[in-house]
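The structures come next, written out as structure tokens.
FYI, it's all coordinate maths here, none of it is from the lab. What you see is a predicted model; the values in this text were computed from it and never measured. Cβ atoms are built from the backbone, for glycine too; each structure is taken alone.
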Structure 1
Amino acid sequence: MAAQATLERLGDTPSVADYLRALWRRRQFAVAIAVGEVRSQNMHTVLGNLWLVLNPLLQMGVYYLVFGVVIGTDRGVDNFLAFLAVGIFLFHYTQRSIMAGAKSLLKNQGFIRSIQFPRAVLPLATVLAHGLSFLPAGAVMVVIALATGESPHWTWLLLIPLFVIQTVFNVGMAFMMARLTDRFPDMQNVLPFVFRLLFYMSGVLFLADRFVTPETLVWFQLNPIWAMLSTGRGIILDGTLDGVLWLSAGGWAIFALVTGFLVFRAGERNYGRG
């Protein structure tokens, strides 16, 4: 007996397995978009993509002057410049990835309406682009640590898995924010204020356990970005491993990716119809 053909109803959301297979088939498409975004960044400026390194460097200089020299939040930190560098560079990688991913659907409406492809390609490619842009900035972060007296340690190799964990987290959050922003475009104006709050609640500029009460410190410990920043600082500044921080960072990354993917996929058929 011949097998019965099954029909797929138009407009149905594809199964998770089918969606993942379609996304994998478009992997080269995602990479091409990411590379194109990197090449187009700052292309109309004199210094071009050198700003990918100059921006966090200039911000680090400003924050060092205000918080390290004037306010004195360097208490308890032996190498405050390297401490700032790790915090600022890693935080801005997540901030820029998620904010750009949030806008990825809105800025590609014409593209979405013209070509059939898994829409998850767009936030994914955006995060990949910012991951590629972060590589030279990450190298500068390491150079700053060396220049300010830190000695290379085998734990520095763990910056690679930390980068992977942070990228996975960024992708998951970009998925969630992309769907939310597609539904509520005003989120584009809200997100900068959310990240301004997270900037201070992630201990970017100060050692949290020296400046907050034990009750307040709990809120820092529940913050996935704080876990990633603290893990990076432990790797570079102390040459130590904190299993709890690694579990926290990895757990948040997996949770964000799975939840973000499912949330994003649920709205697949509605993207571009607004």
Structure 2
Amino acid sequence: MRLRLGTLSLLAGASLLAGCGAFESQRIYDQASSVTPQGDAYHQSLYEGYMEHATFEQEEMMNYTSAISHSRNAMLAASGQTPPVAQIEEFGPQPADKVDELTQARARLVAALGAGGAQRDSQAAGRAQSFLACWVEQQHENFQPRDIAYCRNGFYKNLEAIEVKAAEMPEVIALQADVLFDFDKAIVKNEFKPELDKIADLLVQDTAANILVWGFTDTVGSAAYNLKLSERRAEAVAQYLEGRGVSRSRMTLKGWGETNLAVPTPDNTPEPRNRRVEIRRR
């Protein structure tokens, strides 16, 4: 009997918690529904987009945690404030095979908004941002394929309208190692990071481009040492690009050491043009 009473107590407690969650969600949703959006067309589009998703979660799915999240973002937008772009694990862990796409998608949106996407097409910018939050949430739940597709497709359709069509990634970009790194080091210099940022932006937008990241040295020093140095420098560039939103799965790394010289020289000959990192389309 004690076990049965305990079980009933647990069920009653769970029901009470669920009821509290539903009450709080309804309160916040009603508050969001009743406000009059202020601000520009971008913020009004954000409000409408977040309210669409809040309404679906509150009234159809009874997913109160998600409804609260979307409702709060809607209220921020209604007041003229910009809600933060959804993080890919904002609602919890994502399926491992979806992380790369979501990461790339978010990076593209952030880049597009940073390049004036909200001014280019206010309606599409607001929709893209709210659809990303919807996609992140639905993909985390990962059991409603039609809803995932709706949010994902809505995101890409609106993102396309606000992206600046970047120039295609060049076939080869050669970076002088003496500019990228200090002598005998493999840490990217702060003053060169803006140049790598430009390359990362190209790659984030040119999603069809897969790349080779190759490191090279001149012939000063031993062949074995130069091989390791070239590998470390290729790795440093790849890590930086990855940190800027370029998926590691799109990169193939190789250190060539003092082989494949850009300018043929004898052994132990310093030649800056041979000390380089190349990024190539593949």
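Key figures for this structure:
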quantity	calculated
For 16 (relative contact order in percent (Cα under 8 Å, 6 or more apart), calculated) the corresponding structure among 1, 2	2
Origin of the value -21500, where helix-only ellipticity at 222 nm (-39500 (n - 2.57) for each DSSP H run of 4 or more, over all residues; to 500) was derived from one of 1, 2	1
Identity of the structure behind 26.6 (criterion: mean count of other Cβ atoms within 10 Å over residues 130-137, calculated), options 1, 2	2
Which entry (1, 2) yields the derived value 0.45 for FRET efficiency 1/(1 + (r/R0)^6) of positions 154 and 170 (r between Cβ atoms, R0 = 25 Å, to 0.05)	1
Given 6, 23, 23, 17, 14, 10, 5, 2, 0, 0 for P(r) over Cα pairs in 10 Å bins from 0, in percent, calculated: source structure among 1, 2	2
Comparison of 1, 2 - label where distance in nm of label points 7 Å out along Cα→Cβ at positions 162 and 234 is highest	2
